[in-house]
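The next part holds the structures, each set out as structure tokens.
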Structure P
Amino acid sequence: MSVAGDIYLVTGGSGFLGKVIIGLLIEKACNVSEVRLFDRVIDAEHVESLQGIRADSMLKVIQGDLRDKEVLWKACQGVGCVIHTAALIDVWGNFSNEEIEAVNVEGSQLLLETCIRQNVKRFIYTSSVEVVGPNARGDPICNGDEDTVYVSKLKFLYSRTKYVAEQLILRANGSSLPNGEQMVTSALRPMYIYGENSRFLLGHLDEGIINGNVLLRTSKKQAHVNPVYVGNAAWAHVILARAMKEEGKKEIVGGKFYYITDDTPHMSYSDFNQELMSSLGFSLPPHLPMPLLLIYFVAYLMKMLEFLLRPFVKYVPKTSPHLITMLNTRFIFTSDKGRNDFDYAPLYSWEVAKGKTIAWLASMVQERREFLNRK
């Protein structure tokens, strides 16, 4: 399972997941000649820490945009495997629909076309469980897998664009390359990813601080999901890349998508936040602040207000009916197929993942309090 002499390109390499993938490629992958970090914004401090992992410098930093053909062309030269994590994730309406489409779909297609022209043999797409749902009815899934049939009209633009890009890349499996070889493509669908540097966890921490060390309950207790630790989601990419080089395995994984989970306990989003933050002095109310139907009613009123104000001012509601559904739907999957097809197994146990995440949150509490007091 070696990756001798490979050059890897990781898009979104300064992002939450991309950083960890690059770290694992440098630290644990065998015979990798170079890892290229590609992103619009470069985290200089993190780059310095990555360069300190090994004495032989194998990290190359490329700053650029997915929509820039010239930069992509240079970035893909000589690459053996692309791991495409870059995407615009927008829950709160910070980006226009056109920009999300341009980055998540058009940027992915341009990257794929460039890879084919540059003889890139392997392409891994970081998808998401959100390309499945939940649907508007909030139909639950318990222990779903890659064969589970679930009908959903995706409401979030992020979810729709990720699904379109995922399908583009999976359909490209087996594409003929100019050198006569064929490209192998696969997609990974991690569950909700948590861990150090998660901006979502940081947002929940801020809410708790503002609310007097009381976390906001947005999920009913029974709405279990199964989050996955960022280190395990990243590790799945590394070992899938290895499998895509092996005769016998590349034929199995090519054109397939895989759910990625670990042994993180199943619980609601809100209760998961408390699991990570209770030792830091944060509590969580036992029930939603009002009946779920009333929460939906308020969310629909906010959407109506957004529509009425649209000609005059940009108003972005803090919640939406679909977000409420996502937070209150039991949605659990297994990663048995990944275990069978490319030997995926979590690199970090729940105890280790929890400890690392809590330690990071603890290191952020005072900084966030000071920041919020200055606002």
Structure Q
Amino acid sequence: MSVWPPKTDNGGQPPFKYPFSFAHRSVYGGGWTRQVTVRDFAISIKMAGVQMRLIRGGVRELHWHVQSEWAYTISGTCRITAVDQEGRAFIDDVSAGDLWLFPGGIPHSIQGIGKEGCFFLLVFNDGNFNEFTTFLLSDWMRHIPKDVLAKNFEVPASTFGNLTHEELYIFPAQLPRSLLTEQQEVSQETGFVPETYAFFASQMPPNVTRLGGEVRIVDARNFPITSTGNISAAIVTLKPGGLRELHWHPNDDEWTYFVKGKARMGVFAAAEMARTMNFQEGDVGYIPISQPHWIENIGDEDVIFLEVFPTRYFEDVSLAQWLAHTPSRLVNQHISTGEAFITSIEKFKAVIRPL
């Protein structure tokens, strides 16, 4: 919480913050992982998150899960692969600031190929998600009789004599071949998926640029697979002193992750309940649908945070824009600022306020 919360805080609103540093870290030969779910963070009922680091060559083994997987690359470079229901292939390399989205049921893999591997955030559209109960290729195949495997692939049963009896999950491996070579290999006969699973947000011009920062919105309007995967996001940068304006989201809950910097967030939960909490790198916030809030950079460097939603479209309502487009006399009778102030409010959404 804030060391010195503002006097405007009031009531018994539950905490809406959980640091990833509180989560247990599981370490493997190829990297490590930890998760924050509703089991740890009770308010986070619709989304869960995973931090994962892979060494150079480290593989998050071939797997799939019921939930959609949205990911943001924090550092390094990952090679990601997938195959859709029609057997069409996908493979690409993503680096810091880029993201991917695999809809539920799509089998995929991740490998660290950067000089120091890669570090990334995964977000799932189910608060009960459990990273350690996903469908793993090695786990399934070692639980299939070898004669069944032989019949399925039309090969001798001895082909499968070296199947591992231990969980792979995250393991060290050889580096992949060149991207072009592997693209040519995996696309034989069936070709590539019609809609890419990768989005190069690091190369995207901001939707909003202000003196106080910038915002990049990634949803079904510019990343079509979001219509299937049903997870959208805003990537926000606030300059020191910058403010993510007073607003709320009318279409779903917000799962917030702080990539960098120090900030404070204020949330109003109605019935005179309001709370302000401080956040830093690696912290998660959660704001239920339609609860108004704001985020302010209180440090000396840029704050970068992600607003993630279990829905295909990003939507927000600006307090300033609401007041600007409501009759000034009516608004003044509520807030007593004088009509001159109300008529001076900018008519277009600011998203980020200046320093």
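FYI, it's all coordinate maths here, none of it is from the lab. Remember, it's a predicted structure, so these values are computed and weren't measured experimentally. Cβ atoms are built from the backbone, for glycine too; each structure is taken alone.
Observations, loosely collected:
- Origin of the derived value 2, 10, 19, 20, 17, 14, 9, 6, 3, 0 (P(r) over Cα pairs in 5 Å bins from 0, in percent, for residues 60-179 alone; candidates P, Q): P
- When mean count of other Cβ atoms within 10 Å over residues 12-19 is computed for each of P, Q, the largest belongs to: P
- Value 42, calculated as percent of Cα pairs over 25 Å apart, for residues 100-243 alone, assigned to which of P, Q: P
- With mean projected area of the Cα convex hull in nm² computed over the structures P, Q, the top value is the one for Q, the highest of the group.
- Value -12500, calculated as helix-only ellipticity at 222 nm (-39500 (n - 2.57) for each DSSP H run of 4 or more, over all residues; to 500), assigned to which of P, Q: P
- For the structures shown (P, Q), mean count of other Cβ atoms within 10 Å over residues 68-75 is largest in Q.
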